[in-house]
1. Of the structures labelled 1, 2, which one yields 17.8 when mean count of other Cβ atoms within 10 Å over residues 68-75 is computed from its coordinates?
2. Out of 1, 2, which one gives 20.2, 59 for Rg and Dmax of the Cα atoms in Å, for residues 60-99 alone as computed from the coordinates?
3. Give the label, chosen from 1, 2, of the structure having the highest value of FRET efficiency 1/(1 + (r/R0)^6) of positions 12 and 108 (r between Cβ atoms, R0 = 41 Å, to 0.05).
4. Mean count of other Cβ atoms within 10 Å over residues 4-11 computed as 9.6: which structure among 1, 2?
5. Supply the structure label, taken from 1, 2, corresponding to helix-only ellipticity at 222 nm (-39500 (n - 2.57) for each DSSP H run of 4 or more, over all residues; to 500) with the calculated value -12500.
6. 1, 2: which one has percent of Cα pairs over 29 Å apart, as calculated, at 41?
Structure 1
Amino acid sequence: MTDWLNVGKIVNTHGIRGEVRVISRTDFPETRYAPGSKLYIYDGAKEHKPVIVKTWRKHKQFDLLSFEGFDNVNEVEKYKDKLLKVKIDDLDDDMYEGEYYYHEIIGLSVYTDTGTYIGKVKEILSPGANDVWVVKSSEAKKEILLPYIDDVIKSVDLDEEKVVIHPMEGLLDE
């Protein structure tokens, strides 16, 4: 059985030349949507239709994609509200040190550099200059927001499923 990652959702068409408007869910859109990249359109059942990216560009808050062999709006209209996915096996392993896929980080246990357990990474936000890791606190019902910067995130060990942080002043205050 193949494992899949959701990388975006086709929310509409754009123009008449077969472009689709995508709300992106990928950590690396410049790689994932690069011309020649293979994606799969998921129809909600078991079908994953393979497509090859022909063009990609940013437009407002959307990613605009076109696929090889789809040259007008009528050919892509049926894919509105469908998900774009990739096979986990197809992911690029040539990442730089300190770069991770979101699915590798979500679920990791978070500890301070003094050994105190904080909670688990629940989700990752990408609001601007750096990602923010949302940690579900083990004690309180609140969430802790960790900026993904060197001053805070000291180490990530995927094998141990562990993140060590140095909390900035006020970060863990109630």
Structure 2
Amino acid sequence: MNQLVLKHVFTALLLSCLVSACGWHLRGQVDVPVAYRILDLQANKATPLTQKLLRQSLLNNGITLSIDAPFSLIITNEQSDRRTLAVTSNAKASEYELIETLTFKVINAQQDAQSEDISVTSYRTLQYNAAAEIGKAQEETNLRREMKQANTYNVLLRLKAIKLNPIQAD
């Protein structure tokens, strides 16, 4: 019996080592540079839902939010669009493309830009049926929430890629 337990423990340890060695991590987890581990989030130009999702995503990735942070993540614009992709024979929309764009920049404590304005955009397709308008409205709401969540994840990925100037990295 002890050998069986020992074998399972060894197998679990081996699998965890293999998984961690290949760079695997939970979706939504981004290894943000140490300099960005304390940020001031200024998201007044974002919707309350995006503010909540962004704050949640930053905290879940080990980023401390503080107004005294050395860097600020500033949301400069959020835009929601919808365009018609297809119409029926009687000229009514039957398919829409939903577009969610989030634009941000990073500045340091001296108000110097660390990055230009960076935009992240998500696209989804919504099949539309006027006979099921209430259900389609709820589906659009759910898709937009999913798109906003994808944009917050992409903000973290872009944040990871922003290089610090050598003077500011100290």
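1. Values: 1: 13.5; 2: 17.8.
Working through the options, I get structure 2.
2. Numbers: 1: 14.9, 43; 2: 20.2, 59.
Derived from 2, not from the others.
3. Numbers: 1: 0.70; 2: 0.40.
Answer by largest value of FRET efficiency 1/(1 + (r/R0)^6) of positions 12 and 108 (r between Cβ atoms, R0 = 41 Å, to 0.05): 1.
4. Numbers: 1: 17.9; 2: 9.6.
Here the read-out was taken from 2.
5. Values: 1: -1000; 2: -12500.
Going label by label, the one that fits is 2.
6. Values: 1: 33; 2: 41.
So the calculation was done on 2.
Coordinate-derived values only; no laboratory data. Predicted model only: the values in this text are computed from it and were never measured. Cβ atoms are built from the backbone, for glycine too; each structure is taken alone.
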